[in-house]
Structure I
Amino acid sequence: MPLVLLVFLPPVTDIFALCDIVRRTSLAIHSYLRSGHPEKVYENALVHRLAKQGIRADQQFPIAIYDEDGTKLGHYAADLLVEGVLIIELKACQTLTQEHTAQLFGYLRGSKLQHGMLINFGAAKIQLQKLIL
C-alpha cells in the first residue's frame with residue numbers, strides 16, 4: 001500500500017501575510033502565462049495555485065447592495081473572495097485605471113470587508129495594488 005502524506009496547513013490569519021502569498025502567486029502566474037489571456041484564465045490559475053497552497057478562494061462571489069432602508073438595489077460579483085477576508089478584482093487590460101480602483105472600493109463597501117487587491121495580468125509587467133477601506 002502506498003504511503004499517503006497529508007499536510008494540514010493552518011489558516012492564514014494575518015491579512016498582510018495572505019496578501020503576500022497572493023502577490024507571490026500572481027507574480028509566478030504572470031511569469032509563466034505572461035499577458036494576452038482572457039481574465040477568466042488568470043482567475044482560474046490563481047484559484048488553482050492558491051488551493052494547492054491550502055488557501056480557499058471563492059470565484060464570482062456575490063455581493064448584495066442595499067439602500068439605507070434595507071431595500072436590495074442589486075448585486076456585484078467579485079472575481080475572488082480569499083479566505084473570507086480579501087476581495088480580489090482581476091483585470092487583463094493594458095493598464096489599471098481609477099475606475100478599476102473605484103470598482104474595488106464599491107465591492108469593499110458592499111461586502112463590509114476592509115481589504116482588497118487589484119491585479120492586472122494584461123500588462124507586460126504585472127500590476128498589483130493593495131487597497132484598504
Structure II
Amino acid sequence: MILILGGIYQGKLAYAQERFSLTDDDVYRCSEEDSAIPENKKIIYEIDKWVLALITANADVAEAVQRFIAANAEAVVICNDISCGIVPIDAIHRKWRETVGRILAELSCCSSEVVRLFCGIPTKLK
C-alpha cells in the first residue's frame with residue numbers, strides 16, 4: 001500500500017495518477033454515504049469520507065479498516081488531512097477527525113511508502 005495525504009485541493013489525486021500512470025477508471029471515489037469500497041480499484045480516493053460513512057452508519061470502524069487493509073494491500077490510498085483547523089462543535093465530526101488520525105497512523109504502518117502533498121509538492125515521509 002502507498003499512502004498519500006495532505007490538505008484538500010493540494011493535488012493528491014493528480015500526483016498519484018501521474019506518478020503511477022493511472023486513469024480515472026482506476027480510481028474509486030469514496031463518499032460520505034457509502035461504507036463499501038470495491039477491491040478492484042488501484043486508487044482509493046478520499047478515504048476520510050469512507051470513515052465518516054462508517055461512523056454515521058455506527059459500523060465497527062476498527063474491523064472495517066482491518067478488512068480494508070487486507071483487501072487493498074497493493075492500492076494507492078489518498079486521504080485528506082482533516083487534523084488542522086478549528087475543532088468541530090458537532091460530536092460526530094470530532095469523532096471523525098480523531099478516527100481519521102488514528103486510521104492514518106495505522107495505514108502508515110502498513111504502507112511501504114507515505115507521501116504528504118502540500119501546495120502540490122510531494123514530501124516522502126516513509
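Where a number appears in this text, it was derived from the coordinates with a stated rule and is not lab data. Note that the structure is a prediction, hence the values are computed from the model and not measured. Cβ atoms are built from the backbone, for glycine too; each structure is taken alone.
Between structures I, II, the calculation of relative contact order in percent (Cα under 8 Å, 6 or more apart) yields its largest number for II. Comparison across structures I, II (criterion: distance in nm of label points 7 Å out along Cα→Cβ at positions 64 and 96) gives the highest value for I.
Upon calculation of mean count of other Cβ atoms within 10 Å over residues 56-63 from the atomic coordinates, which of the structures I, II produces 15.2?
Source structure for this number: I.
The maximum of distance in nm of label points 7 Å out along Cα→Cβ at positions 72 and 104 over structures I, II, that is, the highest value, falls on I.
When percent of Cα pairs over 24 Å apart is calculated for each of the structures I, II, the largest result comes from I.
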